[in-house]
Structure I
Amino acid sequence: MIVILSPRQLFLLLLTCGMISTSAPCVAAQPKAYVTAARTELRLQETNSPTWVAYAQPRENQACVFLDPDKTFQTILGFGGAITDAAAETFSKLPPEKQKEILRAYFSPQDGIAYSLIRTTIHSCDFSSGSYTYVPDGDTTLASFSIAPDLKFRIPLIRLALETAGKPLPVYLSPWSPPAWMKDSKKMVQGGKLLPEFYETWARYFVRTIEEYEKAGIPIWGLSAQNEPMAVQRWESCLYTAEEERDFIKNHLGPTLKKSGLGEKKIIAWDHNRDLIYQRASVILSDPEAASYVWGLGFHWYETWTGSPMMFENLSRVKEAFPNINLLFTEGCVEGFDQKRISDWSLGERYGRSLMGDLNAGAVGWTDWNILLDETGGPNHVGNFCFAPIHANTKTGEIQYTNSYYYLGHFSKFVLPGAKRIATSVNRQDLLASAFLNPDGSLVAVVMNTSDKPLDYTFWMKGKATDIKALPRSISTFIF
């Protein structure tokens, strides 16, 4: 059981124990610890933690994780994943008890990892059984607009997710491509550009999607202007230069949402990789009119496909140059599904590294890609099969949890929406750490040991310390 203190109770506890004064040393209450570790059965397992004691100065060469709750940074929006056609179709093929298990596993604050953010698509993407749109070819008036394809599987699953969460969650939309007839290529797949004469029609398409989703009981929090606007993919895709995306947002999408009474919806620009995010930010956000419509920049992790390191420093440069902009991780998955790799520990560690780096660079939230895929890593209409945190065998009903599910849970279950990231510092290359002050006053620290050996380190905060023994290849969450 997690004991949650009010801010006043936490203040009195810290004051009593000298953690916010220079009074005589004493021992603070035990924190809670949850551990997931390779080569063990530990999966978000609650364990005991050492107590805090007075500790004025760390020793030279002592491995430490330093926490400073007086220095706070971005406010956390949430953590979650994408409910795609593939996820919803897979879900629909499972027995009712397995469907309930998956819903609880993701969206229950008590029994699961308490997802608080949902992404979904505007009509089809690669993780659909085929390409489709909401209007027939050439309907520039959008008179025939219908989200009927989404009402079969996807919208019912989103409704169940919201019901399981027991509270409203931010849901945001992303398009992979406009309808083919709006593009110069006359194809939804393999890139192509939106024709200028259809900019306004496409903006109205966004409005209609939001209106129809909300009629169907799905409140929409926000939307991105285009998924991966620099990628020519063999699936649904559409290209925008930075200037074209800026002008679409400034002259069409932003004003059209506002005129339709939807000006409060959050617009996310870029929605692509970290590698080129600064250039896109500088072009769009340096234009005051365009910037006035943009809530934040979305980003993915696929620059690492070539083996390059995750480019967290590019996020930091954006945050330094545009401190009022929000950064949101909008998509990431491990590509190339292979059943033999389903227990590969590197799957979860990739998630953990990204979560740590993105949040420490200023991201306000983190959205995984498909929440659920089948035994093939699909369905996917172009064979672009990938891993998800949970896979379901639609023939047998068996459910498999990958390590990424647990690594995500070490953040999503304990770092609450509205939390503030606090200053955190480590002095060992094998240690990664991030920490947060929740709205209820609890302090949450997440630490990874990325080495193959046990690692002893010390938490240090305001003249108090507690010693920790980290298991090899492990992630731990501490609640103080």
Structure II
Amino acid sequence: MSKGIYITTPLYYVNADPHIGHAYTQIAADVLARYHRSRGRKVFFLTGTDEHGQKVQKAAAEKNLSPKRHTDGMAEKFKDLWTKLNISNDGFIRTTDEKHKKTVKRLLKELYKKGDIQKRSYTGWYCVPDERFWKEKDLEDGKCPDCGREVEKIEEENYFFLMSGYQSKLIKYIEENPDYIMPGIRRNEVLGFLNNNELDDLCISRPKSRLSWGISLPFDNNYVTYVWFDALINYYSATEYIAPEGISWWPATCHLIGKDILTTHSVYWSTMLMALDMPLPEKIFAHGWWTMTGEKMSKSLGNVINPLELIKKWSVDSFRYFLLRQVTFGMDGNFSKEQFKSRYETDLANELGNLLNRVLSMINKYNPLYSVGNPDGFDKQVDELYSDLDELYGDLKFNKVLDRIWEIVKAANIYIEEQKPWELNKNGEKNRLAEVLTNLFEALKNIAVMLSPFMPETSVKIKKQMGVSDQKSSDIKWCPEDSFKNIREPVPLFPKN
């Protein structure tokens, strides 16, 4: 059975509306999926919603809705945003799916039978917003070390996954597989934590007397499953009932997440899989946060960016482009509307849009022949980038891919000024004019193909105006059999607002 490319995003928690952080992860995963599809590979791109837990139960109660009705509405909001952002996910999983719940219960049973789940009395400090227990030594000024909010002391019996027994095995695995956690700074964070702290066992239940909205434990109906234990299993459960059959999807190729949930994925999920004797994902990539004036975006600070407002004013593709060009993927980035506008007007309108306009206008005006005689180095530039794409995408260096594409865009604009096609036409140098305009035409065609994962609508618009077929990157060749016969009058790609 052939192995497919399996790409996942986190399951987004449905206690609040989607925002730019969700969009960032989603767009990055979409670009990765589109690229691999363009190379003719079988891809399964999964996203979805995390719908159990105390915060969801509380959010539903505040709206006077049942948890299920609340989650139904929230799931649609996420689906609607992904449609507007041109996200090409192949599957959408909800943790309220009956088939997902069956898989969770089956895996819980397996761990319980193995003795990796035990019941014990527990006293700890509980953060309701994070739905997480803390030891007293972990608190900061008596508050949750993650969110800074109040915690409450809880004494109760619960079930624990014996995660501590897998600490040494996990350290060894991460050390022997340097690409398992990326980027390197995140890998070092996880190793630093594991090497300098004693790993605790993980509380994986909540008594129904305190929380009823969740998946019942298959071995004790008085408890529901801890929301993280439930949610993480989605990556595997989706391969059983959502992914196309006939292809081996597990282990996942890449779990794409935000850095705030690195521990749950690199430690909780990894040890859960080890306990189940299942292969670990090939890669966990934790990207950074978008900030505003150096502060993390949050509803409480009132600095959350609504993606819908940006795409309404500037276009979906310009939003996708900005997020993945502006910063090194994996690091934090500061968002400002001034920077967004600058990228739109300089990179997109002036450099790319103007290049297409000038080239098509000159071809329409001068009516040259199509000539494949002398590519003037553009062929080498395109071929070198094409040969590097697998490695660049493999390391999720999205901004580097765009930097390299823009080197071709800039080179083409400089080429126009140096070759002066208007003078070649005036002087009757028809052969050289044909070579120059053909080179520019071919450069643009390859730019459109390579931009397609990032800016799918723009890529289609460029190809339509050029009158060329919708090539995949696996079909790229410099100067294939082509002509100027189907080009249209240029239409601005990125109108100035």
Structure III
Amino acid sequence: MLEPAAVLVRNATLWTSSKRGILKKHDLLIADGKIKKIGRNLQVPENAHVIDAKGRHVTAGIIDAHNHSMILGSVNESTLPSSAMVSIGDVVNSETAEIHRQLAGGLTVANLLHGSANPIGGQNAIIKLRLGQGPEALKFKAAPPGIKFALGENVKQSNWGDNKNTRFPQTRMGVPVFHENRFTAAWQYNREWRRFREKGGSPPRRDLELETLGQIIKGERWIHCHSYRQDEILAFMRTMEKFGVRVGTLQHVLEGYKVADEIAAHGAGGSCFADWWAYKYEVIDAIPYAGSLMHERGVVVSFNSDSSDLARRLNLEAAKAVKYGNTKETEALNFVTINPAKQLRVDHRVGSLEAGKDGDFVIWSEHPLSTRTVCLETWIEGKRYFERGEALQLAEARVTERGKLLTKAKGEAKKDKKEDKEKDDDSEDARAAFFRRALETAHGLGVVDCMDCKIVTE
């Protein structure tokens, strides 16, 4: 990590993701972790790290509004229909290689979400990808808390198996009933505590689930709701409106283009897949134009990854809005910068290149929406966490080190085999297989949709 007192990026094409749009041949000055000034021919501060970015493009750091990568273990606590009491913040994985990989794609902020097994899921954790820091240091303290909700096939346990048919709800009509029941209980819980604070007496028994739902009713926690079908989207928003709750984001929102006006009127954001479909029946009406159509109707739209692989190339996901829907290039880039920042309520700190905001930025070799561009450097709060040339050298060094370790491990395996030939699991093949697998993968803790993990090695 490079941590200079100040950073001056000179003569770059700046994609500001603000009202200023694209600024050509401009300088960007970062000091004390904040953007200090944007202009031409800026004075070089003392002890500044100067980057000649002629011919390069600079954007704000990429933001992923739906990410599961930096999580230790399963993302679902699926035993109960409401798991509002559990928190992803307790299982943030600061050791995973995905942090480096996603920094290499320009990602700086990720919304780590609970899975979609429950109508009411667990609490989220919004992090900055500060590689090398511990779990608590990764957390973006300025971000307000959120929670994962879900609709559709997952929460009614469709295709879970014949032995998964007792948990309520099992039908679509049961989902809004369950939401209304739990929010009614949370409203009553809030009232009990309010009466206690006003009149004293014995305090109510603390309930961590209802406390969390009560925060939503009080506007202190934002809902990020997994959703596909238009009818379910409308039913969910209307249920929440009964309790005076505005939904933070509708995640995936594949049929959101059918009810875009209603989503915009409610005030929810739409965090979409760019072009995912055909993986289950309820996505039958998904189209790649959905993001652009919702954007045109006034919905704040972002494109998310929901995948460790796509999280490394969200700039190209944004480019799909140009192809499908003729969204302007600057507005398409906003789908992965300022718009997710707005959805996560952190746009006062990140998401655009503006004076006063955090010094989170990415330097690209070419146009940021081009399939030919590569991320050259990723900076967070004025600290460089990724530099392409350095990363390539480290990768080569790791390959060399791995080879040496494997050679040593195989040598030890042969010694052990001679000492105890009766143990089947002590064979050379078994030991070689063990040392080929990362500890995360061996214990089933890896991200299941990581494309690299699916590569079979001989």
* Structure fact -> Comparing FRET efficiency 1/(1 + (r/R0)^6) of positions 86 and 342 (r between Cβ atoms, R0 = 25 Å, to 0.05) across structures I, II, III, the largest value goes to I
* At a computed 30, 24, 21 (semi-axes √(5λ) of the Cα gyration tensor in Å, for residues 62-197 alone), which of I, II, III -> II
* To do: State the single structure among I, II, III that was used to calculate FRET efficiency 1/(1 + (r/R0)^6) of positions 310 and 398 (r between Cβ atoms, R0 = 25 Å, to 0.05), giving 0.55.
  => III
* **Highest-scoring label, criterion being relative contact order in percent (Cα under 8 Å, 6 or more apart), among I, II, III** => I
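Here, each number is a calculation from the coordinates, and none is a lab measurement. Not measured: the values here are computed from a predicted model. Cβ atoms are built from the backbone, for glycine too; each structure is taken alone.
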